[in-house]
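Each structure below appears as structure tokens.
Every number here is computed from the coordinates shown, using simple stated rules; none is lab data. Predicted model only: the values in this text are computed from it and were never measured. Cβ atoms are built from the backbone, for glycine too; each structure is taken alone.
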Structure P
Amino acid sequence: MNTVSESGESPAGTGGDTPTTNWIARHRIAAFFLFAYAIAWGLEGVILLLGLEPSWTWWFIGGFLGPLAPAISAVVVLRASGESVRGWLRDVLRWRVHPAWYVVAIAVPFLIAYASGVVGWLLGDPIDWTAFAFDPVSIGIGIVLGTLIGGGQEELGWRGFAQPELQARYGAFGAAVIVGVFWGLWHLPQFVLPGGIRADWPAVLILSYFTGIVAFSVLLAWVFNGSGGSALLAMLMHGADNSTTGRVPLDLDVVLIGDTVNWSLLSGTYVSHALLTWLVVLLVIGVSGAGLYARRVRRRGRTARGSPEGVTGED
């Protein structure tokens with residue numbers, strides 16, 4: 001029988017006695033993605049089953065609880081593996097990092113967004129720069145909300161758990177790409193379910209989205225590793241990226257047809273956003289190498305499979 005510490009958690013690596021917990025402990029990353037998908041997609045199914053229209057209830061289920069799925073999944077895997085959840089949270093929510101990483105986490109998403117807006121404008125997208133207004137208050141509020149309750153909470157799972165778990169085996173860049181692919185596909189209900197927020201996107205925007213999200217996953221891994229394994233900084237970068245939505249001033253008289261957005265008119269902006277994100281990735285790799293500063297992430301012990309968690313020491 002497994003012993004339990006005073007904190008109520010089993011010793012690391014024991015994983016509990018049931019077949020389910022043992023399976024989770026042996027297949028940590030597979031279990032993590034399985035639960036992250038099941039929880040989030042299940043909540044999307046609830047919205048569809050109840051026929052909910054956009055409302056506070058709709059947002060709470062799909063916009064707040066759904067993005068918590070990766071974090072919940074990480075907690076389930078850690079508990080099944082007998083690891084301290086409190087210790088993990090203490091590691092990944094570190095905020096005492098070099099101030100430069102705070103600047104990077106906020107500035108990079110905005111620079112990419114505005115640069116893609118300029119490119120889209122040059123390519124003929126209906127963007128009206130005369131209507132542009134820089135509002136630091138609304139930007140600040142948007143970043144805070146995006147970080148804590150508007151999608152940034154996903155990073156506790158994606159970067160706080162999956163990235164270090166995978167980069168011990170595949171390296172930082174390879175792990176970031178893998179996480180990016182699963183992260184992108186995790187959003188699939190938004191594209192295929194009736195009423196999904198991206199269900200009416202044309203193919204070129206969908207392709208740009210999935211291409212860009214993999215690139216952005218690399219940038220998030222770079223900030224996570226560079227800050228010494230702070231998922232909080234990844235949350236901030238994710239929140240900053242989400243808060244760029246609507247910051248590029250569109251010519252609404254052209255873009256809107258009644259209450260419907262003609263997304264096909266924004267192809268230049270979306271395609272350039274994905275390409276510019278990959279350009280930044282290339283610049284980052286040129287500076288940090290494919291290791292993405294993974295050596296800065298402190299090892300947290302050993303997994304139930306016996307392989308080291310954390311990093312490979314590459315740089």
Structure Q
Amino acid sequence: MPIPVLPQKENAPAQPTLLVISGPTAVGKTALCVRLAQQLKTEIVSADSRQFFRELTIGTAKPTPAEMQGVPHHFIDSHSILEDYNAGRYEQDALAVLDRLFALYPVVILTGGSGLYLQAVTEGFDDVPKVAPEVREQLHQELAAQGLEPLVAELARLDPITYQRIDRQNHQRVVRALEICRGTGQAFSSFHQAGAAPRPFRTVKVALTREREELYQRIDERMDQMLAQGLEAEARALYPHRHHNALQTVGYKELFDYFDGHYDYAEAVRLLKRNTRHYAKRQLTWLRRDTDYQWLHPDQAEAAIGPMLMSASNLPAGL
């Protein structure tokens with residue numbers, strides 16, 4: 001069902017719409033977003049925190065030029081893993097890009113499975129105090145020496161609210177929260193703002209979903225395809241940089257441990273698939289916390305999104 005480009009109501013102040021398309025890995029976000037962008041005659045802003053990096057291609061399921069079908073994608077191959085790029089900087093950069101795009105289009109698509117980066121754009125972050133760099137350095141030393149579990153236990157003790165909210169398998173999120181707890185003597189959650197930061201656009205949020213068995217099959221097939229495309233060779237090339245934050249992620253860590261001799265290739269493949277499924281579950285958990293998301297199967301999404309955009313723009317039905 002074609003989706004019309006949205007006009008503004010006569011005499012109404014112009015306020016563009018940000019269409020957020022999220023969902024777990026392998027659910028089908030890329031193909032849907034390209035079709036929507038073609039129908040809406042607009043562009044796509046990526047909020048996938050791994051596809052930013054030029055060096056990561058196969059392991060991040062980065063869309064190829066053929067898959068993009070000529071639709072401009074922003075924040076794909078925009079940075080290097082050697083850069084210190086985070087959600088706070090992305091918020092500033094993405095808002096600047098959106099400001100430029102909204103001068104051209106009434107609707108822009110924001111897509112990705114990285115909930116924190118989607119939140120950065122739609123809601124903003126809190127004004128968290130700066131902490132001495134020695135605190136973070138000490139945490140990274142403890143992480144390297146003892147692993148993640150003791151840090152997660154400490155976070156549960158110092159800030160149970162953040163412990164419940166964040167992805168506790170993501171060492172970067174755990175370290176960041178503990179950095180604030182230790183450096184300020186206050187819980188990281190105590191700095192959370194009461195509401196979202198004001199934005200000069202409306203937001204329509206769609207989360208894609210599939211039956212669990214279907215999603216898991218797609219994940220397993222994607223991992224097989226990545227391996228066939230050369231994921232192992234890509235990971236070997238990245239191995240010297242394995243301590244960078246961008247590489248502390250599923251899809252690479254399992255192969256790095258295989259290279260280090262912790263297990264054989266068959267076990268590496270098993271862990272790649274299992275950990276990617278676990279990652280998808282964590283993505284779903286994050287998204288379900290936000291009640292603004294409308295949950296749709298990718299096959300039904302196009303037919304449903306048109307009316308949702310109309311409603312968000314206060315336009316009469318049938319346009």
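What to note about this one:
- Test item: helix-only ellipticity at 222 nm (-39500 (n - 2.57) for each DSSP H run of 4 or more, over all residues; to 500) calculated as -15000, pick one of P, Q: Q
- Among P, Q, structure where FRET efficiency 1/(1 + (r/R0)^6) of positions 63 and 263 (r between Cβ atoms, R0 = 30 Å, to 0.05) as derived comes to 0.45: Q
- Identity of the structure behind 20.6 (criterion: mean count of other Cβ atoms within 10 Å over residues 55-62, calculated), options P, Q: Q
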